[in-house]
1. Comparing relative contact order in percent (Cα under 8 Å, 6 or more apart) across structures I, II, III, which is largest?
2. From which structure (I, II, III) was helix-only ellipticity at 222 nm (-39500 (n - 2.57) for each DSSP H run of 4 or more, over all residues; to 500) calculated, if the value obtained is -10000?
3. From I, II, III, which structure was mean count of other Cβ atoms within 10 Å over residues 163-170 = 17.0 calculated on?
Structure I
């Protein structure tokens, strides 16, 4: 198998925008830098700002309940702390997440629930990424699996439905499910695959429009028997990874 790293993505605000990177430096025991660094708490959230820490994704606004947010694109300058968000139905927002969270909440209002789960605060927990795992993880996806699922449904599926960090090319469809417990050498970094990624209704929305248009969950149940797509891994040895790097599956 000759596999390569095709794409690297980070999502600075959980479920609210994606950004492609040419390269990034991974650190052992940590997630992708600035990935899921912030999250948008809704009014039913149990996130405690007085004692911030990791909490499950149900405590945050996300595409499963608010599909319109799937259409957000992000650009974050970690040297200045400035963020730019774009959505087809909203004006461009430029703000500093560290100090101007309320500007984001106001910007999101037209595409968010008005009651019960309306967004109320941009939050973070120092040193903790709001990933869907309670351990620092990097999500790995397979371009061939996405293409295979699209063929089954009968439509092209954008890879952005899956909000992955690392996208691999040159791998057989669904081969990633056989990597649980195995290690991957990606560039100069070493990762260990821990578990499958369970999927939610967010994947049913078109990431260009934020409109639900595909039964991705039903298709996954038919094709792989579970609502799973991609795998979570942990970084064992840090190092720089770049698009185009060779990926080696170690036994």
Structure II
């Protein structure tokens, strides 16, 4: 069996974890260690209590997540305590990667969502904290066709603000909660922007700016990276992996 230490070291290098800026609560990298061996890898979007309980039940000893343990609290009380208690009892390590996984050129959420809907050759775009976190594509696709592709890939129809042209010319993608970046997308020359979610005002602003805005769901647009990373680690280190699906519908 591979050791946790060698898997973590490889993953940190692969994702450039140490050099990519992120929100203070992200705490990218190993958030909880185990006794040292990895027998089975799990992938999930959120390190929430139901996911951790299910992962322990399935015998997972390394859980890869996009949203880690410490977004909302640094105090180990209530659910935060119970999550740590259950993971430690199950000898399960937890590794979290937020923006490093979003923007990775091969395993990232944005590039994999783009590839899944048939977009290739995008350029890094939409800087945040000094680094591009999304992609921009020159692409002529009908808005209706793009909606159909997204529905197939995400498993449900994306909510659409049809404020832009019926035939796209420039498409931007930032997974997760990037609806707040709609004005920046317009400045970048994008006429169609794909993200997970946004505030109420992002819809009306997209109309006023003349952009199509697809809200594909924060959860649904961020399943790609953790799956790809877990599969990569499974192949490299010869351990099985599985995805723990816990959709929020948001």
Structure III
């Protein structure tokens, strides 16, 4: 007898095979197997609601079922109820954490529960399993192999995720990364990021403003003046750039 496939999307939801079930009548589909090992979601939650919640979790993390469940495929072991994977245990903990935060939010912000925006997986993850900010990801890559590697990581992520909500690919992303490099006394790294940023955003006055700070960190006053003049050319009302330029030209 051909066994019907079972599809469950998400994490933490577990199923078990029918034990000793009779074969269904010809032309009649067997009901889906019951869900077992539900530890966070109430055990009496209707199956469609459980699946809907699991689908939302999977989408928030940008993962498939096998990220948390034992699903080896191609005749391998499939045990949705198993707790083998650390990711499944971590997901349970995060669900409890989100529940606790949501219970405390109304009092913390002084609003009624129905007027309070609840937090969920997507609040932090936004489509990636590990919700690091783009500045952290690029800086980590650069610390291991230099600014070129950091920028390569940025471009790779931009190609994969641009247009989504996973990372900040606005002009602010690389500006923040450059500012962190300047603070770490790495002005050359900052200039690598900022030059790439003006390639993406040619009218970014802020990029040139921060670029002037990197040049000043290198004791390159002429370069800093040139950057500030460009910033003012793009944004004549930028008081910060104007004040810094006047100071440098004294």
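Please treat every number below as a calculation from the coordinates, not as lab data. Predicted model only: the values in this text are computed from it and were never measured. Cβ atoms are built from the backbone, for glycine too; each structure is taken alone.
1. Values: I: 28; II: 20; III: 12.
Sorting by relative contact order in percent (Cα under 8 Å, 6 or more apart) in descending order puts I first.
2. Of the options listed, only II reproduces it.
3. Only structure II yields this read-out.
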